[in-house]
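Following are the structures in question.
None of the figures in this text is laboratory data; all of them are computed from the coordinates on show. It should be emphasised that the depicted structure is a prediction, and the values quoted were computed from it without experimental measurement. Cβ atoms are built from the backbone, for glycine too; each structure is taken alone.
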Structure P
Amino acid sequence: MLDVRRRWMLAGFAAAFLLGDLFLAVRAASTSSVEFLFGVGGFSLAQIFWTLGQLREAKPDIRVFVAAAVPLALFVLVRLRPPVLSPVAEAMVCLYSVLTALSFATALATRRVFYCCGIGLLLFSDLMIGGRLLRAPGCGTLIGPTYLAAEACLLTSFFWRGEKRFSIRSLDIRWFTLVGGVLAFVCFIVAAAFYPGGGYNPFTQMLSALGRTAVRKVAYPACHFWFLAGISLAAVSVSRVWVQLAARANRTWHRVAFGWGGAVNVAGLLTLALVPENVNMAIHNVGCHMAVFGGAAILAARYRKGGDRVWTIWLLSVVFVFCVCLLVEGIPFSPWVTSFQKLLIVSFASWVGWIAWRERTADRDDRP
C-alpha cells in the first residue's frame, strides 16, 4: 500500500501531467501562445510532485544534477532562443529542463530500475521535442514512443514497491568502458564516412566539424547524428569510471576531485554534443574547457608513482604541445593543431581504459 504522502504526490503528479498534456498534446499549443506556457508549467509541476514523492527514499546526487542540468540548460538557452521560443517560453522550458535533471539525479540515487529508465526516456523524449522545434529530421517520430515508454516505466515504479534495484558493482567497469568506448569510436568513424562533399580528413579538420548542423550546404547531415551518438556514448563510458573512482577514494579531496571532476567532464562532453561549433562557438568552447578541466582534476587526483606518473607526463606533454600549436602565430593550424587534437583524444580515451582495467569490479559497496 502506498503511504499517504506518496498518494498525494501521485495525485498532484497526475493532475499536473494531465494539464500539460491537455495544452501541449491535445490542443497542440504553439510555442508563442499562453497555452504553451501552461503546458510547460504543468509538466514542470508534475516533475516537482514526482521528485518530492521520492525524497524520503533518496536525496538527489548533486554531481549528477550538475552534469545533466548544465548541458540541458545551455541547449535551451542557446539553441531554442528566439525566434524558436519567446523569452518567457524559453525561461519556462529551461526551468523544466533543470527540474528534469534534478529528477534524474534523484532517480539514480534510488537505483530503482524502472524509475531510472523512465526519467532517462523522458529526457530523451524532451530532447527529441527540442529537435523537432529545430526541424531536425527524424526527431518527431521518436517523441511519441519514447514518451509513452517513459510514462509506463514511471507509473510502474510508483506502484511497485518491490521494484528491482541495480548495483554499480554489478556492471564490470572494464567491459562497460571497453564496449562504450569502442562504440563511441565506431560512431566517429561512421560519422567521418558520412561527411558531405568529399569526406572528412582528420589531419586537416577538427573533430567538432562532424557535429555541425550544416556541412557544405547540407542541413543536418548524417555525420551530425553519428557525432551526437559518439559523444553521448563517451560521456556514459567515462562517467562509469569517475563514479567508481569516487567510491573507492580514501582521501576527501580525492573523492571531491573524482566526483566533481567527473561531473564537469561529462557536462562538458554533453555540451559539445548539444551545442555545435557552428551554432555558438563561444558556448562550444565552454564545453571544451569543462571537459578538459574535469579531466585535469581527475588526473591530479590519480597522480602517484609508477604508471600514473607516466600517463601524467604524457598527457600534459600532449596538452602543452597542442596549446603551443594553437596559440603561437606562424604554426599552421592544419595539420598541427588538428592532428594533435586527435592524439589528445586518443590518449585520454586510452588513459580512461587503462584506469578501468586497473580498477576492475569492487568487492565492497561502491555507492558514491
Structure Q
Amino acid sequence: MKGVFSMTGTGDISAHCADRILVLDGAMGTMIQQERPDEAAYRGERFRDHPGDVGGNNELLSLTQPGMIRDIHAAFLEAGADILCTNTFGANAISQADYGMESLVGEMNRESVRLAREAADAAATPERPRWVAGGIGPTNQTASISPDVNDPGYRAVTFDDLAAAYGEAARALVEAGCDLILVETIFDTLNAKAAIFAIETLRDEGLAVPPLMISGTITDRSGRTLTGQTPEAFWASVMHARPFSVGLNCALGAGEMRQHVRTLAEVADTRVSAYPNAGLPNEMGGYDETPEETAAHLGEWAEAGLVNIVGGCCGTTPDHIAAIARAVEGKAPRRVPDRVDRMRLSGLELFEAGSAA
C-alpha cells in the first residue's frame, strides 16, 4: 500500500509558513493527566484481561478512550493551533515492550492519525488549513550511552533495532495520511539518525513520505543534548535529511531555551521550531509558568526573528497555546537563509570548513 498524504483544508504548508508563524499544539501528556484516567480507563473493555499494568501508556488511550484524545485535539485547535501532533510519542515497539503491547504499534499510530485528522478536518477552513504531524518520540533507550556504568561499551539497543522500531511507526503514520512527520524530543542524535534512516527507507520504497520536522532537546543549562552535542553540532548531524524544520522542545522553559534557539536560528538553513515547557518543573514535577509568561517569551522570539513554528511542550495547556497564538499573531516569520555551501562536521561541537570554490 502506498502512503498518501494530503494537507488538511487547502494550500501548501510551505506557503502558509512563509506568510506567518504557525502554531503547534501543547502537551498531550499534561492534558491526559488532567483527565486522571485510572487503570480501568486505560484498559477499556478490550484490554480488561491484559496480563500487565498499562496505566501511563498514553498511546493506548487512542484505542480505549478515543473520545478523550479527540477532545484534547479539539481544545488545542480551538485555542489556535495550526498543527496537531498525534498521540504517538511512545507508539513504537521499544517503548511498548514495557507494557507487552508491541503488536499494537501499527494500530496505535493509525488510530491516532485518524483521531487528529477528524479534529483537524472539523476545524479547518479554506483560508485556515490545519495539519496533522505524526509524532515519533525518542524511545526509552539510547544508542550512544551504556546503561551499565561497569561496561561502557554495552548498549541496550542497536541502530538496527531503533531503525526497525522507527520504521514500523513511521510507515503506519504515513499510510494513515499524516501531513508531516515530527521526530521530537531527541536527546541522542544517533537515535535521530536511525529515525531519519528508517524514514528515508520508506521513501526509497515509494511511499509518499510527507515533510519531516526534527526537534531536539537540550537537557539542562549546559546547552547540550544528553549525549553532549551543542545545538549547532546537532544541526550539522541531521541537516543531510533536509528537514522542513529543525528546532528544540522539552526539558527547558522558554527563558532558558532562548539562547539555544537563537544559536540554531543562526546556523539552520531551514525553518526553526520551538516549543518549550511551561517553565522548569517544580519540586513536585509540575509546571508553574502561566500562559502569559510563556507567551511573552515566544512573542519576543518572534519579534527577534528567531522562529517559524512555535508551540508548547510539558505543562502547556490550551490556555498556553491561545496566549502563544495571540503573542505571535501578525509577526513575521523568521527568514530562512540561503543554503550554506560549506563542509560542516559534527562531534560534540560544530566544525565548519571554509567556503567551497
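Set P, Q, criterion distance in nm of label points 7 Å out along Cα→Cβ at positions 243 and 283: the highest-scoring structure is Q.
With helix-only ellipticity at 222 nm (-39500 (n - 2.57) for each DSSP H run of 4 or more, over all residues; to 500) derived from the coordinates and found to be -24000, which of P, Q does the value describe?
It traces back to P.
Comparing mean count of other Cβ atoms within 10 Å over residues 315-322 across P, Q, which structure shows the greatest value?
Q
Ranked by FRET efficiency 1/(1 + (r/R0)^6) of positions 211 and 251 (r between Cβ atoms, R0 = 25 Å, to 0.05), which of P, Q sits at the highest value? Biggest value here belongs to Q. Starting from the value 0.7: which structure in P, Q was distance in nm of label points 7 Å out along Cα→Cβ at positions 299 and 347 calculated from? Checking each candidate, the match is P.
Matching task: 1.00 is the computed value of FRET efficiency 1/(1 + (r/R0)^6) of positions 155 and 187 (r between Cβ atoms, R0 = 30 Å, to 0.05). Pick the structure from P, Q.
It was calculated from structure Q.
As an exercise: relative contact order in percent (Cα under 8 Å, 6 or more apart), calculated from one structure in P, Q, equals 15. Which structure is it? Derived from the structure labelled P.
Have a look at P, Q and say which one yields 31, 62, 7, 0 for P(r) over Cα pairs in 20 Å bins from 0, in percent, as calculated. It traces back to Q. Taking FRET efficiency 1/(1 + (r/R0)^6) of positions 51 and 75 (r between Cβ atoms, R0 = 25 Å, to 0.05) as the criterion, the highest value among P, Q goes to P. Suppose you compute mean count of other Cβ atoms within 10 Å over residues 19-26 for every structure in P, Q: which one lands on 23.5? Only one of P, Q returns 23.5 for mean count of other Cβ atoms within 10 Å over residues 19-26, namely Q.
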